[in-house]
Every structure is written in C-alpha cells, then in structure tokens.
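Since every read-out is calculated from the coordinates, none of them should be taken as a lab result. This one's a predicted model, so the numbers in the text were calculated from it and none came from an experiment. Cβ atoms are built from the backbone, for glycine too; each structure is taken alone.
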Structure P
C-alpha cells in the first residue's frame, strides 16, 4: 500500500502547479535528476518519466474537454508522474494509468494521492512492461503522450494496441513533432484511420508543436 510519508522519505521533491480545465492541480516532481542517473554510464538513458511534457498537458486538456462516460475504461501507457491519468479521473473518466519504471510509479501514486478524484474508484495504477505485458482486460480507449520517441518502441506499442484495445476502440496520442513520431503515424496510417490536429504549446517564450491524434483500426 502506498505511503505518502514513505514517499517523502525516499525522494526529494518540488511541487509543480498546473491549471487544466479551470481546475488547479499540484504535482510532485523530482527536485533533482541526479538520483536517477547512472553516473558511471554516460550513455545511460535520461529519466524521461520525470518531466512534465508539453504533450501530456495537451492530452490532459483534451480529456478535460470531452464528456466522461462511466461505462468506458481508459488505459494510459507511459504515464510518467501521472499527470494525464490524474486529470482524467478528476474529470470523471475511469482510467488505469501504467508505467514500467518503479520510481515513476511511486510519483504517480503520490500525485494520485495528492489530487484525489471525487470517486477514488475511477483511478487505478499499475506496472506495465511493453515487451511482456501482463495486465488483464481490454479497454475502450488507449492514451499516450510522448511515448513514441524511439523507433524500437514502434512494434511493442503496436502490440499493446492490438492486445488491449476493444474492437471499435480509440487510441489518442499526443506527440511532439519529430522524425520518430511522424514515422510512427505514417506506419499506423496503413492500418488505422487517423485524425490528427496540430497544437502549439507556448511556455516561457518558446513554442512547442504537438500533434494530437485519434487512431482507430480499419
């Protein structure tokens, strides 16, 4: 069982406030990335889960803007610190948010606890290894933000879609405009009907181009 006191003993954190759909949220983020970096291996992966990505905010705003259907169950892959799933549950969506990294799951648990939805039963959190998926069930919608950043993830992610999406279900992805994400959408266009919209996310004088895409298998 998750313990907030144990979480704060294990991690040094900052708070990151965010307003989505007119509601205020406060998310725990790591104060420093040093504990999550392998200093002996300069090629070790950056802890991508630890950042609040612009694409996650775009996806969260989208979920806040659409009606929640209590009969539909959503699955989020690569939830990171839990921003999208927490916001979705606050706006009435029933969602299971998943991650592989244990530290990320701990932050997702902490943020779910700090931003409890009106109905706690709307939000579940679980571990999911994309190469050896073990969670049960199928879902009406699968969500992801900044999950397509390496070409080697194309097949595992597609495998998740085929395994967990109900017939007629919808996939919603929010991805930064870059070579890998565009290549993935091109690959998926052969087997999915895709409706994509471009969003411009402005912060600190910078602009980030985000693609918000809805995919349904043909």
Structure Q
C-alpha cells in the first residue's frame, strides 16, 4: 500500500474482488527477477543491526489490508531462514493514524508481547472493524490477551517507545519506503508483493509467494555484497 495511495489502492483491491491487483504493465516472461521491476537496489546501502548477519526487514502497518494477507506467508518463511539471516518487522508511520499504531507496535515489542498478540490485532482491525486508535481502547482490547493495561499505557507513552519510533522513521526514510508491505534484504535490496507481481493480475496470496521467491533470489546477492 503506497504512502500516497492508501485509499486508492484499497479501492482497487475491493473492485478486483478483494484478492487481486493489476499493475497494468507486462510481466517478465522468462528468467529471474529483474532489477527495477521485481526489486530495487538501494543507491546507498543501509547498515544492518547485527554485524556479520544478513538482515531482512518487513516494513508494515497493522491497518494495511495487504500486510494482513501477506502476514502468514512472510512469517512462515521467516521461521525457515538460515542462521546467518536475522529477520525483524518495522512498523511504518506515514500519517497520524499509522503513527499511533506504530506506538502500539513498539510498546508491545518493549513488553515482549508483540508477536503474541499481533494476530489478534490484525483480526480486530481487518475482521472485527476495530480501529484501535485510542490508547484506552488499545488497553481494554489487550487486557484479555495477557497485557497489563496500566503497564501498557505507561510503556506506550515512554521515552523508550518514542525513541524506537524515531529510529524506525529514520530507517523507513533510509530505505525510501513509500508503500507496505515492503521487504528489505541485506541493506541493499527492496522488494514487495506489488513489485514481485509486476504486470500480473493474480491473487494477493500469489503476490506474497512471488515476493518470497524474489527475496530468496536476493539473499545470496546480499551475502556477497553484490
């Protein structure tokens, strides 16, 4: 979902039946992923957070319908990554309602609860019609999931969370992220379901699988510093 196309892209998805996207550009018929189409090479490489490891980052937003569809695919892939690859998620902050979800993400991460409650958050927003845009609403929602409401509110407003949000926004800008979900590989490459499905009209699940295939193609290149 593009920063500038949140509403338009959601409308396109709905018009296509909720499960297909059309880019309107011919796809690569043969061969591997093509730079500039299925992936981008960063003009300036970004240093990883763990020396000696290939870092994979998914940039996402709880409220993005495409991130919701992509979630099971990328999480299943992440569990199978080799030992020299580290994977993490970064919640973007394109605008005010996305920013508050970013605070939610990092508050839960600091509390060690984010991965545990993420499926419930996705389902609440995309299937339960809950916005989760108010800290009291968040605390009430999270309480039955084992998150202490008072501790959550304290953490949500903490300096630690504010610092993490600032660091995430800096990283988002370094990678020039203008849409989610996006997958950064080794600080050198960027792909996404939309890029990986360049020119194809296929289901969002298929776009996700194609994105993973591109990511697998890029991992050896990232190892070599290509």
Structure R
C-alpha cells in the first residue's frame, strides 16, 4: 500500500499537467505516443543529472556562503537539469516530421519536464516522506513544467528559423537555467516563505502561458 501511495503522489500530478498542457495544442495536436515518449525520456534524464548532482548534495543544503550557493543552484543544479531535459527533446523529437510548429517545442519539452519531475518527486517522497512529496507534487511539478516549456518555446522557434538555431536554443536554455537557479537559491537559502514559493511558481506559469499564446498566434495550422 505504501508503494502505491508513493507512486500516486508522484505520478498523478504529472499526468494531470501533461493532459492540461496537451490540451493547449489546439490546432495540430501531437501524437499521444510521442508525448508519452517525451515524458519517459524526461524521466530518464534524471540519470545523468543524479550523477552530476549527487557529489554536491550535502553542500547545497549545508553551505551558508551565498556566492557558493548561487553557483551550486545555477551551475550544479539548474544547468544540468535543464540541459538534459532539453536534450531529451532535441535528440528525441527535434528532427521528427511531427515537430512542425513552435507549439510542438513547448508540448514535448513540458512533457519531458514533467517526466523528470515525477521521477524526482518519487525519489524525494521515498526518502523524505509524504509531506515533502505532497508539497513537491503541488509546487515542483509545475515549476519543472514551466522551466522546460520556456526552453521548449525557443526550441520550437529554432526549428522554424534554421538560420538562428544556436542563438535561439541558447536563449531558451539560458532563461530556463537562470530562472531555475534563482528559484533554487531562494528556496534553499530560506529567503522566501512558502507563499513566496507559490508566487514564483505562478509567475513562471504565467510566463509560460504567455509563450503558449504567442506560439498559438504564429501557428501555421491556425485557421
């Protein structure tokens, strides 16, 4: 029973958000099998991330040096997580014929981000218990989706604007890494309350929704 509860706490929020964002792809929805595939690829991205982050786990929670904490939050946490989530989409779907509009970059990336969040939340729930798992299910799942979706928007633009691919991918990844790093720094350093965390979560979400609307507006499949 405990194993089932842990799985539900971790998996259900991710599935709900995948469905929600999938419904935003109004004009030419992606094949469900590819969205599921992106979700799985995102979950697998936890493997290289864990290898990079594990040696620094104690330092992230123990250090009181703000400069070191910013470095850890951005370079050791934000960069690997966003890089490997986006890489899962780039190498898995970027050259697919189904990836044919900006919105597709968002959908695949959000799905990968949610797959990553589910596995990460599962591990946290196993180690720290249901209370931590529930909090992460509410906040961290959407935060990961937002960071990945932001990077995915620029990945979609890059697919449509071949001459600016590297620039656009770098801008998207850079934004995701920076926002992720700032978020982790503020949370780990206890500089903001739980309400502050919720405010940040909603701010990232609103930004992503704005990008979704922009992607909608330039969709070649818009009637």
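Of the structures labelled P, Q, R, which one yields 3.1 when distance in nm of label points 7 Å out along Cα→Cβ at positions 107 and 203 is computed from its coordinates? Structure R accounts for this read-out. Of the structures labelled P, Q, R, which one yields -26000 when helix-only ellipticity at 222 nm (-39500 (n - 2.57) for each DSSP H run of 4 or more, over all residues; to 500) is computed from its coordinates? Clearly, the read-out refers to R. Out of P, Q, R, choose the structure whose coordinates give mean count of other Cβ atoms within 10 Å over residues 75-82 equal to 21.9 when calculated. The correct label is R. P, Q, R: which one has relative contact order in percent (Cα under 8 Å, 6 or more apart), as calculated, at 16? Computing relative contact order in percent (Cα under 8 Å, 6 or more apart) on every structure in P, Q, R gives 16 only for P.
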